[in-house]
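Below: a set of structures, written as structure tokens.
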Structure 1
Amino acid sequence: MKNKIKLVLHLAITLISILPVSLYAQRKDTDAKVSPSNYVSATKGRERISDANIRIRYAFNAEDMKDKSTWIDEGQLKIAPDMTDYSSYFIEVNEDSLAHWFEVHGRNRAYPPLRWLEGYRNNKWIEYQYSQITTKDGVLTEWATMPRELDTENLYYTENLPLFDWQIESDTATICGYECMKATCHWRGRDFTAWFTPDIPVEYGPWKFGGLPGLIMKVSDNDGIYTFEAVAVENGNFPIYAPRGSKYKQSTRYKVWKLQRDLNVDYLKTTGHSVFNIKLNRELTSRRHQYTQLELE
């Protein structure tokens, strides 16, 4: 009997060990954390650059759609007549709440950096949460806010709107109350499936996704690692703000992509910093983590 139990345990451990470690790699235990200055900037006033009349909110990598504490982020796509903006709704609400706290309590040093921010491990830096994606006149710009010590090294780059070779299929589904059609494509190293609704005739979607004859309500890669799903479609007036944080330095997509990957894989090595490990009683200057990006190339 004991031998059977040992065999079962051994098989269980073996199965766990061979599961794709990338499936929840974005729920990483990286050393890269959020810089407090990202929150303080909310008190300095942000430049309003446009106004959207529609906003779509998306759950990003939700384990339970009904429980926001299991989401990596709640993204928001704001669509204005002259541009679009994809950013974090979690962060925007948190900044508004923090700004209100300063109005009431003054600029004390002891302030609550997290007033409302929800989501899974909300003190961790997630590049898909701390990047702002804007499109205007056929050009996409990613404003990449970096973690902790690299907050002064924020970067941005521009590229023509990405081309997605979508294949529209006959399958349908209802998402967030809208009848949607299915589309598939291979893009930057991954196979994706999207669900879009012709009832909202715009060629946009969450993050960088777009190019379909209707709003993308849900999109995910076929490995099940990354998923954006609409949870609300709102009409009204929604300000679009200039990027938060420090001044951004111009860069290229490849350099931003590589830095984001390196920070996720080994933050200490990439930044040249170290942490003291009590168990080992020594400084660590390298600590690798399993990670796979949404864009593989």
Structure 2
Amino acid sequence: MTPATPPNPAPPIRLRYHVELNYVVNSPTCDFIFNVQAARTPAQRIVWERIDFGQRAQATPWIDPATQTRWMRVRATEGPLRVHCETVLDLVQHHAQPSSLPEVPISALPPEVLPYLYPSRYCESDRLHRFAFAQFGGLWQGYNRVRAIRDWVQQHVEFTSNSSQGTTSACDTLLTKQGVCRDFAHLMIALCRAVNIPARFATGFDFGADPALGPPDFHAYVEAYVGHRWFMFDPSATAIPQGFVRLATGRDAADAAFASIFGSVHWDPPVIGIEAIPGEDGVLRAPMHIEDALSTDAGPGSTA
């Protein structure tokens, strides 16, 4: 049975963010694929946005119809390229009691969810099947089992900056027991899939992260499909899920990079800012840690 949407949903949380990416193209032309615009869904409403480039560049946008991920393909010429995106949006999150969310039998999963049961490049769930069932196979099959997997990853992996590479996989992280947010996410996803829970990789921003970890940055987290919705989990425990802006979702990090570069370039670290601002009614609602299960998808029947 599909859980009903509460008749009086929580008021929207309004956030404003900006992203600035700076490159120097070292060849006559270079191609980029950017993902810095918030996904446009019924539960994530764009109030205002602007994206521009510091040089004349050919930009072609497109949207993934399944996830609403918004991509921008750019061809730039030799010299500096500055990408600036600024957005104001309202998060209209779905709240649910964790104990009310059972796992969905495979026979009842929507077809578009099925790919998130399978192993992928960075989430080798087939290699972790026996381990995952030994750790989590006896738990109640619902949201709380996913939360137990999240807690296990938090407790057994240490957040260590610059401790992994672009090729680091879930199995690597399980062995080294250290990593950054994307490594925590890959390991949690692999363990969920190993016990037949659909899970996907999501990218956003680290709203609420401890300044000791560095300036605001892109952030990787997990969405698991239980109770006929995608619910958010932060296995690295470095940010506040109620403040997550979804940029992209995919099988793993290979599907959700904020920038893919095809050519010779020099780049600087991204400059990111994100803050809560007053909503349409003038009330400031700051994201906070809460015990409710949170989802920003459009609900049963939606592909996003």
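Here, each number is a calculation from the coordinates, and none is a lab measurement. Owing to the predicted nature of the structure, the values given are computational and were not obtained by experimental measurement. Cβ atoms are built from the backbone, for glycine too; each structure is taken alone.
If FRET efficiency 1/(1 + (r/R0)^6) of positions 101 and 173 (r between Cβ atoms, R0 = 35 Å, to 0.05) is computed to be 0.85, which of 1, 2 is the source? Matching structure: 2.
Which structure, out of 1, 2, was relative contact order in percent (Cα under 8 Å, 6 or more apart) derived from, given a value of 22? Computed on structure 1.
If mean count of other Cβ atoms within 10 Å over residues 53-60 is computed to be 21.0, which of 1, 2 is the source? The read-out was computed on structure 1. Name the one structure among 1, 2 that distance in nm of label points 7 Å out along Cα→Cβ at positions 37 and 205 of 1.7 was derived from. Structure 2 accounts for this read-out. Tell me which structure, out of 1, 2, gives 31, 28, 19 once semi-axes √(5λ) of the Cα gyration tensor in Å is calculated. Among 1, 2, the structure yielding 31, 28, 19 for semi-axes √(5λ) of the Cα gyration tensor in Å is 1.
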